Structure 1
Amino acid sequence: MAKMMKFFIFISIFLLFLNLAHAASFDVKVTAIKDRIVVDEVAEFEVAIQNNLETEEEFTVKKAGFPFWDMYIKPLQNPIKVKVPAQSSASIRLFVDPLYITSVDTYTLELGVVLDRTGVEQKAPITIGIKSTDPLIQGYIPTVLATISIEPEAIDPRQEFKISVMLNNQNIINYSNLTLKVESGLLKDEIHFQLGPKEDKTIELRQKLDDATPPQKDKLVVAVFKDERAIVNPTASEIEVKEYVTTTELPKEKSFLKIKRVINLFSNNPDYKEPIKVETTLFSNLFLSTSPRAELKSEGGKHYLVWEANLDQDKKMAIRVNENYRPLVVIIALAIASVALYFVFRSPIVVRKSIANVGMSEGGISHAKVVIRVKNRSGSQIANIEVMDHLPHIAHVEKELSIGSMQPHAVMQHPKRGLIIKWNLEVLEPGDERVLSYRMKSRLSILGEFNLPSASARTKIGNKVIITNSNRVTVSG
């Protein structure tokens, strides 16, 4: 039991020491400037905060005495915040307004000052003397209740928004001249109005911010004054300016097979980074150029040009898209010209070479039939066509067998090119085809495959000599 008692004593001493250490981190001093007033006057005090720490700190001044008293500073701020440099002090002038005080007396309010970083709070007494109740309005303490609403809650700076203040006069006082003041970091306005006895009244203020106001949160403070006296305590409401982005496309510039598009982007957020998308097609994309360079992406079966937003100092971005189909026309024109030139300058004679009836002996190729087709594909008669084919030294023409539908004009041995087989065609009518064939025989069995050179046809049309070569063929077992 004795050990337990010592433990509790130790904890108590430790907590007391900790509280003293926190308390020593700052000091609060209240100095009266005007502390004896009548009920429609406002008391004034200087609140000095001494920061004993080595770092700059922020303090919150907590109001006391509500709803019978109101405390505020000028300009209006709720909550009341004070920044104090390290090892230094800062002061504010605090105004204390008796809202529902009717008796001549001395009142003491406990003002709280909180070190925001640690949550440690110190109390400082504020003493106010009420001298008399003569300044009552028409024999009554003014009592006006107020409710504030802001529509919409998230404000688009391009559009108007509405501040509604619903007032309820709970006495039979006739206020002939009241002032409603609205103030925030973004706007400041006031309106003069009357409020009759026991009257309910709604006052609406239409406000409009600058279009380029960036997204942010702000505090809107509303108060109602009669002369310099606050009839409705300053009340703060949070307002929020939302982000928006607009895209505007300028009229298209059209010229021959070319379209220029300019899309302007604007956002009230200078750090806007959402992607910008413009629908396109795969075909159109072949003829597009963009500035800045876009990326092609597919989503839901559709294709889009996509840019990453990069706003300039004016929160703007210009996108240029050029559609140029002129290269396509050039390509088509070249293709047409190529086809036309092909038909104009192509050889009127077609020569095709093929192999048939390949024979095998001792596991290799021993003989085969060579077929050469010569066709006149022009619209005119062609005369005196010389057709030539070649066989390598390893093969020869079988003389004892029929050499096809037409005997060659000559079969000659060439020292380098091997056998030369030659035909002379006297005439070939338009569209006619002549089939020439012979059987070749290898001197040795050929394993695998070997290639035969192309055949050729030669003729003269006017002063122009035309030579046409066939395809090369491969003989395989």
Structure 2
Amino acid sequence: MQKKLFGLLSVLILVSMMLTACGAPATEAPVVEVPAATEAPAEPVATEAPAAEEITLTLGSWRVDDVAAWEVITAAFHEEYPNITVKFDPTNPPDYNATLRTQLETGTGPDLYFVRSFATGRELFDAGYVASLKDLPGISDTFTEASRSPWATEAGEPYAVPIIAVSHGVYYNKDIFAANGIEVPTTWEELMAASQTLLDAGVTPFANGTKDAWDINEVVMMQFIPSNIGGYEGRLAYLNGERCFNSEEMVASFQQIDDMQPFLPTGFEATSYYDSAQLFSQGLAAMMLDGSWSIGGFEKDATDFEWGVFYPPALDGKDQYVTFHIDAAIGANAGSPNLEAAMTFLEFLESSAFAELLGNNLPGFFPLTKDVPILSDPIAADFMAFNSAAKGVDIRFVWEKLLAAPSGSVDAYTSLNNNVIAVLKDEKTPQEAADAFNADLAAWYEPAAACK
């Protein structure tokens, strides 16, 4: 211990001598600062991460009636992605195609937009206006090939996320049926007999008119065709040239249109789609052939009576097939400056959360995901039940391959529309209408020209 003390004193004397030699006062000891044992080390200063960029996406659509529902859907997306806001910006349906094309051509198109199935949407993709989704995660797992194919190339490259299918049926006034002793008909012949009973009682049987020509074509004629031709397989026979478009099955469909004519409203030529809906909603017509998309409108307006829906029955001896149309998808504008954020929204459309929001905020618009949510609306559930009760389902007859005709030719949609109205106006017989339909297609569609 003494040796240690002696060593320490020696060091102190040596340090003192060195400081004196350097001019430091010999009486001052060097100051050595030692942190107090109880003092915590200083914390590093926290820096905030830069806030995510705020992005607003516009979503174009032809569904002007769905603003409130899409506000719910886009709010749910915004909650999950707070830096991205989606603004639903619809266009009046008849103007949608032309308006969208003009916007895309002038560089003012929406970031996202509803894409029609088959030829109309494909034309936009081929023109470079819709972004490819070949690298979008989950699109092949979430949707069947049948759901993807209306928005995919022949090689299977997708360009829009399928979101909506719609169904078709006959809305009917249960009170009027009961008052006239009418049961829901199970054959076409029973439906026509019930219509005559209603007419004899002073009731307009069907609300449908022809001022808005698409109505009588899409939701009347195209409900009849599948049961007459044999659904999907039958439709392929026309597309492949195995049947001509004036076959007896097609004549039978035009004949059903002719059968309906006495039971339409007086002045049906001037009756618009809106007028038809009002006739039914106000209890002035017993039935209206229409799409599932009208559920919400009738639930809002047709409140003074009980109503339901059934599918137009097939002709006696025919199996029933249902028109369940794969109708809408959403794609991303290839020229959008917010393409990455748009892709994020498209991934959201693949989720089960979106499917449930769509199906239950827009009753009658059916999600196309493999896992279909439970639908809370009873009429929407009835429409879905048509599918399981039928022999089969198919899309609207002219949608695949027949919508786009060369310049100067008449496409199948326009021809069918014109000939349906000609039958209703007694300008053509069902056979003459079918012959004209076949001639229009044979002028440009090769399988029709060489049909058997």
Computing relative contact order in percent (Cα under 8 Å, 6 or more apart) for each of 1, 2, the value 22 comes from structure 2
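Can you say which of 1, 2 returns 56.3 when mean projected area of the Cα convex hull in nm² is computed?
Working: 1: 56.3; 2: 38.8.
Only one of 1, 2 returns 56.3 for mean projected area of the Cα convex hull in nm², namely 1.
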The value 0.60 for FRET efficiency 1/(1 + (r/R0)^6) of positions 261 and 381 (r between Cβ atoms, R0 = 35 Å, to 0.05), derived from one of 1, 2, belongs to structure 2
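Figure out for me which of the structures 1, 2 the number -3000 belongs to, where helix-only ellipticity at 222 nm (-39500 (n - 2.57) for each DSSP H run of 4 or more, over all residues; to 500) was derived from the coordinates. Walk me through the intermediate numbers first.
On the way: 1: -3000; 2: -12000.
It was calculated from structure 1.
Compute distance in nm of label points 7 Å out along Cα→Cβ at positions 117 and 357 for each of 1, 2 and report the one that scores greatest. Intermediate results must be reported in sequence, preceding the final value.
Numbers: 1: 10.9; 2: 2.4.
Largest value of distance in nm of label points 7 Å out along Cα→Cβ at positions 117 and 357: 1.
Match the computed value 23.1 of mean count of other Cβ atoms within 10 Å over residues 205-212 to one of the structures 1, 2, and report its label.
Values: 1: 13.9; 2: 23.1.
Value 23.1 for mean count of other Cβ atoms within 10 Å over residues 205-212 corresponds to 2 out of 1, 2.
Bear in mind these aren't lab numbers, they're just calculated from the coordinates by the rules spelled out. Source: prediction; values computed, not measured. Cβ atoms are built from the backbone, for glycine too; each structure is taken alone.
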